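Take a look at the structures listed below.
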Structure I
């Protein structure tokens, strides 16, 4: 066992864990960041080149958190000297008389987020090569854009180390012994800290079971699809094509989202916001492609400039809560163990603000945002597992 006692050990070096570790180190806390895989890796939820950043949400609390997150991303970008964000705008479409689109529109306008509501007759001149569905409204969250995810993750880890933080990868956790000084045992050592933050993504419940806790989390595999432009440049970020979210569609219940061609020249990223349940340790055995069939029908109908067969299919995982809201809370038994989990496929953009909140919870401060929507107690009976 290492004789050193850290102020904090963070388990899981995805975007949430890396941001949490960064804010600890930035505030002069002796911090260890543990990761089970060799970095960088593509086994979890934080890899890949891009994510959408947006304020377009049907809940006011997410809009307020994103106001903070944009500022923190800008600070990180300046500190790292790396471009992490590109503003493209986000086209939001959905049924005018549906459940979701009117709520998102109302929240954006109420919170005075710079928004352009598109009239149907003007839609095609603003958004070429896209067919707006009958009965759909459309608006643009003009502050939205693309986060360069892999650059962001690497930059934050580098900043954390420059502040004296320690990263140990290839360190799968095999045991957690709670206490005033908690002990974390891995395949190659044991480490101690006064506080512990668990941000283990799809492996959250595996880790939490070591502390006698289970949460209602479901892990699903997402097929991340890229589709070829028939005419190169039709959906290119250089031609100011926006990111988009189709909230409700003829094809499916869950939303469909896309990012302009950028990371792979000539290929546009268009994905379905759900997948089929999987074991995170056997992700690639899950081969369901029913979501791809949904996307093919949507693209054939709405995006005539794309070949309706995916050119590239990559994999990602979501860890879902029953309400799709996050878990940001203290362990119900051990106050010095803090949990960040269940980011439900929309957590990356919140990375800095979540890292800040988990740091505040870990150090006994009043969180800078209302965390009542994210408490474990909202799940009526968190499943206990035997220690």
Structure II
């Protein structure tokens, strides 16, 4: 396919594909799927070889969130039967993180439910960061605490944090449909704060919420504009007790096309398969390693993941290797610090007229490209031949916040 040859050439040169090209990837047929994976895999291997970075989540504070994000089992009004607990002590969080590090994780992601941290919360997390880094040489720590106030990113950086995660989740045009208690612009502002403090910015999306192909392309181009070093791609886990419990819009093939599109748009960025890979990719997970160079090990915040040993076996069986703490994840041109990339402009320089997708949360200001004929929406294209796999959604009952050993 001429499209795929063009996208590979652009990816190897760190050039921006057009929105029409990105939309066309999402609109490819299942007959062409392996060709799409092969093409995106060439770009992935060029920048990241066959390395897979392992990340491990520690949920510092679970449930009881005042925000109303429709996709989240911890949201205000959620009836999901998840674990609920207040802040873990630093030693408890460090003990939870140790399991992931023993399993080969290179980065520990510290997450807390809530709108954003108080200054006291930042102190708690700072103590936790120091506890994890003591005796764990080379470990990276990423904080994910919600919306940041002025000065908080700097304090986390001083405490030893390497990165900060705050996802855009969906396009600016549709953001108000999934959350009303904060805005898209609030999220953009927090990513900017992380950048300004010298933290490695981590920001991604959630697919499967009923969005259109255009919405997916909009959010990925918006992420490119924000220039994060890592882009986690979540696939909605439709928890019972949340407003999106019936949104089963994804197939393994759809997930692979989404990951390929993200890789083409952000060729030299750490693309991470995040929540929902076991639920939606299922037996196709090994193919996704040809597109993404990073995954979470074991369980997630409120749901159970694949067994950690199974993750490691999958990586080895697929011909990949776990990235060590002595290896640098990002290509050399991206390792000079956030925002200091050269003029090649990947995940930071959108083409003229592409639209910044930042600033106003409800204006729908992103440039809207038309989807190719037959591409449809996520829901239309999913073709749920086997029906919803609710049996694959398991609430986490082990690890952080429990007396049971974690899954790592």
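Determine which structure produced the value 5, 23, 33, 24, 11, 3, 0 for P(r) over Cα pairs in 10 Å bins from 0, in percent, calculated from the coordinates; the candidates are I, II. Considering all the candidates, the number was obtained from I.
In this comparison of I, II, the computed figure 56, 36, 30 for Cα extents along the principal axes in Å, for residues 64-175 alone is attributed to I. Each of I, II could give distance in nm of label points 7 Å out along Cα→Cβ at positions 8 and 192, but the derived value 2.1 comes from I. Which of I, II yields 3.2 for distance in nm of label points 7 Å out along Cα→Cβ at positions 56 and 168, as computed? Matching structure: II. Which structure, out of I, II, was helix-only ellipticity at 222 nm (-39500 (n - 2.57) for each DSSP H run of 4 or more, over all residues; to 500) derived from, given a value of -7500? The read-out was computed on structure I.
Quick check on the output: 26.4 is mean count of other Cβ atoms within 10 Å over residues 216-223, derived from one of I, II. Which one produced it? Source structure: II.
Every number in this text was worked out from the coordinates using simple rules, so none of it is lab data. As the structure is a computational prediction, the values presented were derived from the model and not from experiment. Cβ atoms are built from the backbone, for glycine too; each structure is taken alone.
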